[in-house]
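We did not get these values from a lab; they are worked out from the coordinates using the rules stated. These numbers come from a predicted model, not from an experiment. Cβ atoms are built from the backbone, for glycine too; each structure is taken alone.
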Structure P
Amino acid sequence: MAAEIKVHPALKRLIDNVESVIKGKSEVVRQAVVGLLARGHLLFEDVPGVGKTTLAQSLARSISCSFQRIQFTSDLMPSDIIGVTIYDPSKREFEFKPGPLFANMVLADEINRTTPKTQSSLLEAMNSARVSVDKVTYSLPQPFCVIATQNPIEFHGTFPLPKSQMDRFMMRLSLGYPDSANEATILREQKTLNVALEVNPVLTAEEIIRMQREVEQVGVEESILDYIVRIAHATREAPGIDLGVSIRGSLSLRRAAQALAFSEGRTFVTPDDVKQMAVPTLAHRIQVAKTFESAHLGAREDETLLTELLAEVPTPI
C-alpha cells in the first residue's frame with residue numbers, strides 16, 4: 001500500500017493483516033478487498049503456486065468467515081458443489097445436505113478444469129447468492145464471495161470459460177511472481193506449510209456487511225456515470241474488439257469505483273477511481289479481434305487494448 005493513499009481505518013487493518021502473509025502484493029490485496037466490498041467475485045488468472053489459496057484463506061480468516069476450497073476436476077458434478085437431498089430413514093423425510101458452496105469465501109481452484117455444466121452450477125449461485133435444489137431455494141451465507149483461479153498457459157484437459165461466464169466475475173486479477181526481495185522474505189519468514197492459519201480475525205462478517213451497504217451509498221455524479229458509459233461504448237465501437245463490455249460490466253465498474261472511494265474514506269467517486277478499476281473490472285469481458293491479437297503477440301491483449309482506449313476517452317473535469 002502506497003504511503004500517500006488514505007485508507008479507511010478498518011480496511012487498513014484488514015489489508016495489513018492479509019499482507020502479513022502475502023508479501024509484496026499490496027495493490028492486488030487492495031483490489032481483492034475492493035471486490036469484496038462491492039459484493040463481487042474474483043477471478044485470478046495465474047500460474048500455480050503464487051499464493052492464490054493463501055490470499056483467499058487469509059481474507060476469510062481476517063473477517064471471521066467460513067472458507068471452503070473446491071478443487072475443480074473433469075469428473076466434478078454440480079451436486080459435489082451445491083449439495084444433495086438424501087432420505088433420512090430415522091426422520092422419514094428427505095434432508096438437504098449443503099455442499100462446500102455454503103461458505104462465506106469459496107475458492108474455486110482451477111475452475112477451467114471442470115465441465116461447462118459444473119461451471120454453470122457455480123456461476124448461477126454467484127448471481128443471486130442462492131441455489132435451488134429439488135424446487136427448494138436456499139440462501140448462501142453472507143458475505144459471499146467466490147474466488148476462482150485458472151492457469152492461463154495450460155490448456156490440456158481444460159474447458160475455458162466463455163465470455164458470458166467470465167462476465168459474472170467482477171474483477172480479473174493476477175498475483176504473479178514476487179520480486180527477489182519479497183521472495184527472500186518469504187523463504188526467511190515462512191516456517192509452516194499453511195501460513196494463512198496464523199492469521200487472526202481483525203473484522204467481523206457483520207462489519208463487512210455493514211460496509212458493503214455503506215459502499216452502495218457512495219455518491220456518483222452524472223458526469224462520472226457518463227464517463228463510465230463512454231468507456232463502455234468505446235469498447236463496443238473499437239475496431240480491435242469483437243465483443244464489447246456488457247451492461248453488467250458497466251454496473252460492476254460503478255460498484256468497484258464506489259468501493260474504491262469508500263476504501264479511501266471518501267463519500268464520492270472521482271474519475272481516477274473509475275480509471276483505476278477499469279482494467280481489472282472490464283478487460284476480461286471484451287473479446288479482442290484476431291487481427292489485434294496477432295499484432296500484440298505475447299501481451300495480455302485485452303488489457304493492452306483497454307488501456308489504449310482509456311487514454312482516448314475524455315476524463316470529466
Structure Q
Amino acid sequence: MRILITGAAGQVGLALTQELASLADLCLATRRELDLSRPEEIAGRVSEINPDIIINAAAYTAVDKAEVERELAFTVNATAVQALGEWASRKKVPLIHFSTDYVFDGSATEPYCETHPVNPLSVYGQSKAEGERLLLNTGAASLIVRTAWVYSSTGKNFLKTIIRLASEKDELSIVSDQVGAPTSSDQIAQFIHRLVSEESPASLPALFQKSSHLVHFTASGWTSWHGFANAIVNRMRHYGLEIRASRVRAIPSSDYPTPAARPKFSRLSLERLDKVLDFHPQSWQLALDKVFDAMFAEKSLS
C-alpha cells in the first residue's frame with residue numbers, strides 16, 4: 001500500500017510519518033515536492049506518485065498573515081484541495097483532508113456537530129471552509145477531519161511558545177475567554193493509523209460515506225488557552241525545568257488584539273467519531289503528559 005502524505009514537514013505530517021512508517025510505503029511530499037500554491041501542477045505530480053491513499057496534511061496556516069494574503073490562502077486551502085479531490089475522484093483513490101474549528105464563528109454554547117452551518121470569522125477560516133466545499137463537490141471518496149488547537153513537540157505552536165516564554169518572562173498574560181480542546185499531532189496520527197490499518201483502501205470509501213465525509217476529531221475534554229498554559233507550566237515544574245514566570249495571568253481577548261478574529265468557542269462534538277468510527281480520544285491532559293514524556297526523553301524541551 002502506498003500512501004501520499006502532503007505537508008510532510010509540518011507537525012501533523014511529521015507525526016503521520018512516524019505513526020504510519022511501518023504500515024505502508026510512504027511518499028512524503030513537502031512543499032518542494034508538491035507545492036500547493038501551484039494547483040495546476042498537482043495532478044501531474046500525484047500521477048507520478050500514483051498513491052493508493054492520499055492524506056492531505058498541507059495547508060496555509062498563517063492565520064493573521066492570511067488577512068493580507070487572501071489569494072494565497074485560498075489557492076492553498078481551497079483551489080489545491082479541489083485539484084487533489086478531482087484527481088482522487090478520477091482515480092477512485094481515498095483522500096483524507098484536515099480542516100479546522102476556524103470554519104465556525106465561536107458563538108455556540110454547546111460543542112459544534114458536523115452539521116452545524118459554517119460561518120468563519122477570518123480569511124483563514126473562509127479558505128478552509130471553501131476547501132471543504134470544493135472537495136465535497138468533486139465526488140471523491142474523501143473524509144474531512146476537522147480538528148482544533150493542534151500542537152506538537154516540533155515546530156512553532158502554543159506549547160513550544162509557552163515553554164520558551166515561561167523561561168524568559170516574569171509573568172505570562174494568556175487569553176482566558178477562548179475555549180477548546182488542545183490536541184496533539186500524535187493523537188491525530190494515531191486516529192489516522194487506526195483508520196487506514198483496519199480498513200483496506202477499497203473499503204475506505206464506504207466508511208467515509210458512512211461518516212457523511214466529515215468528522216470532528218480533538219482530544220476529549222476542554223480548557224481555555226489560559227488553562228492550557230497553566231498546565232504546560234505545571235508540567236515544566238514537574239520535570240524540574242527552569243521557570244522564570246511566577247504567574248500566569250488570565251486576560252480577555254480584547255487585551256490581546258490580533259489581525260484575524262478567533263472563534264471564542266471551539267469545542268467540537270465527538271459524537272460522530274464515537275458512534276460511527278468507534279474511536280475515543282484520550283483527554284487533552286493525558287495527551288499533554290505523553291508529549292512532555294517524549295520531549296524529555298528526546299531532550300527537546302527547549
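A compact table of results
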item: Of the structures P, Q, the one that 5.3 was derived from, the read-out being distance in nm of label points 7 Å out along Cα→Cβ at positions 142 and 246; result: Q
item: Answer label among P, Q for the case where distance in nm of label points 7 Å out along Cα→Cβ at positions 22 and 94, calculated from the coordinates, equals 4.0; result: P
item: Of the structures P, Q, the one that 18.9, 58 was derived from, the read-out being Rg and Dmax of the Cα atoms in Å; result: Q
item: Structure (P, Q) behind the derived value -13500 of helix-only ellipticity at 222 nm (-39500 (n - 2.57) for each DSSP H run of 4 or more, over all residues; to 500); result: P
